[in-house]
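What follows is a group of structures, each given as structure tokens.
What follows draws every value from the coordinates through simple rules; no lab data is involved. From a predicted model like this one, the values you see are computed outputs, not experimental measurements. Cβ atoms are built from the backbone, for glycine too; each structure is taken alone.
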Structure I
Amino acid sequence: MMISRRKFVALATAAMAGIGTSCAVLPTGKANRTRVVAFDALAIFDPRSVAQIALDLFPERASELMASWRTRQFEYTWLRSTADRYADFWKTTRDALIFAGRSLGIELPADKVGRLMQGFLELRAYPDVPAALASLKSAGFRLAIVSDFTHAMLIAGVGNSHLDGVFDALLSTDLVQVYKPAPAAYRMAMNSFGVELDAVTFVPSAAWDAAGSRWFGYNTFWLNRQKVPAEELDVVADATADHMAGLLTHVGL
């Protein structure tokens, strides 16, 4: 069955956000103690451009490639964390891409690998992000990104999105050498700002990250832009919406 380019890119974006039973959870009130709002990178940066590059390069097989790549990408991060064999997200992502191509019998010459990887350095913020961040900043909240992305990837996304100076901290898991949902990765936000657990609201984009953040104990606002189901892991986000306006309401703005 053929699908439209727009439908493909939307599906690929959902895959990049993480698949997980849809839940509209009401705020618990914990957000009132929030001093720091920490975002996953893909709550800020729109990954659909990478899916579009795949579609341009491999019109007939992009959906297969993106699904396999994304699955292996996160399997590699979790395998490396479990085995204490950390490699940064850039290498992990490239390795996952090469494996995905090989497993599917898709030829991936160096120039196409490079173009797909370059897509991660070209990400830009979702349209609703700049104004929402400005509102949070003006209200006195400290802002951070806590991400598996390398620092260079975070710097690129911030620059592409004209968000220089907005974030108080860009925290890559390179700093702790272990990927989310490891507690050490989430703890970076607390340590960076010298605050207690209940002072942080974490804003993930993926269902698994929402579960991991709640397991850690953060007040979690799941920015579920793709409206995917929550993971079946006996934990739910404190609140969820598919737009940044919901986050502003959650923290009392």
Structure II
Amino acid sequence: MNNKDFFCKKPCNTHNHLCTRPKDHKGRCSHTYVSRIIKKIDEKAGSKLELDTYSTPGNKGAAKNRADRCFPVQYTKKEIWEANKRGDVGVCIPKRFSSTQKDCFDINIALASQIVAIKDLEYNIDDFSGQERKTLEHIEKISSNKHPDGLKCRICNEHISKKDFYTGHGTSGSNSAQLGHIHPYINGHDNTAHVSGNTQWIHRDCNIIQGEKTEEETFKILAEILKNQGYSIIKEEVING
């Protein structure tokens, strides 16, 4: 059963985000339902899932700080610069951090399935019942199909661990889990990359290394650096003993 057939997806809340409860659910619609299930498995990972799916990064000046990604007033970089010159405060979000309700929904489910794939994330499915268990089982199916070997950082190819979501306030370790966009400029330099199929948890250092490059560009640059440093020779010596 695909997401279209499984989830309610009725608009709810102020910004009309789509409901992540099952289609036959009882009670009020909720766009944070899946995030709350993940919070029961791991509070840190679930909180980061909800925050990064639906909220923009921190901003200042004309751009609102940690606003909803579907906030209706969305400015380009130039428009934000002009608004800052006028002294406007908290009137918009950067267009490059915005999203649509459908994309936020797809991203929330995808990122949740990635968390469930984390190898050292332990939980008991029997601790869940009713709609929660039904929803978690659906998320597990997505997870096993897309991440059969566990969740790996797409740059370094190392596993992402539960502890990578445990970063103290104001600090970040090299392996801290961050939301990464596979193609930072998939829709152009002043448009959002927060779209369906373009997000994945990534290690902080790897996110920094990629920066505003595509994966392909990142790997080409790294390969050239390693080549210039003689890595291919070192690797050959190791292989040949």
Margin query: Ranked on mean count of other Cβ atoms within 10 Å over residues 158-165, which label among I, II comes first with the largest value?
Written below: II
Checklist line | Top of I, II by percent of Cα pairs over 26 Å apart, largest first | finding: II
Item checked: Which entry (I, II) yields the derived value 0.40 for FRET efficiency 1/(1 + (r/R0)^6) of positions 54 and 222 (r between Cβ atoms, R0 = 30 Å, to 0.05) -> II
Check: If mean count of other Cβ atoms within 10 Å over residues 70-77 comes out at 16.4 when worked out from the coordinates, which of I, II was used?
Finding: II
Next item on the list: Work out the source of 2.2 here, i.e. which of I, II gives that when distance in nm of label points 7 Å out along Cα→Cβ at positions 62 and 198 is computed.
Entry: II
Notebook entry, point to check: Suppose you compute helix-only ellipticity at 222 nm (-39500 (n - 2.57) for each DSSP H run of 4 or more, over all residues; to 500) for every structure in I, II: which one lands on -14500?
Noted result: I
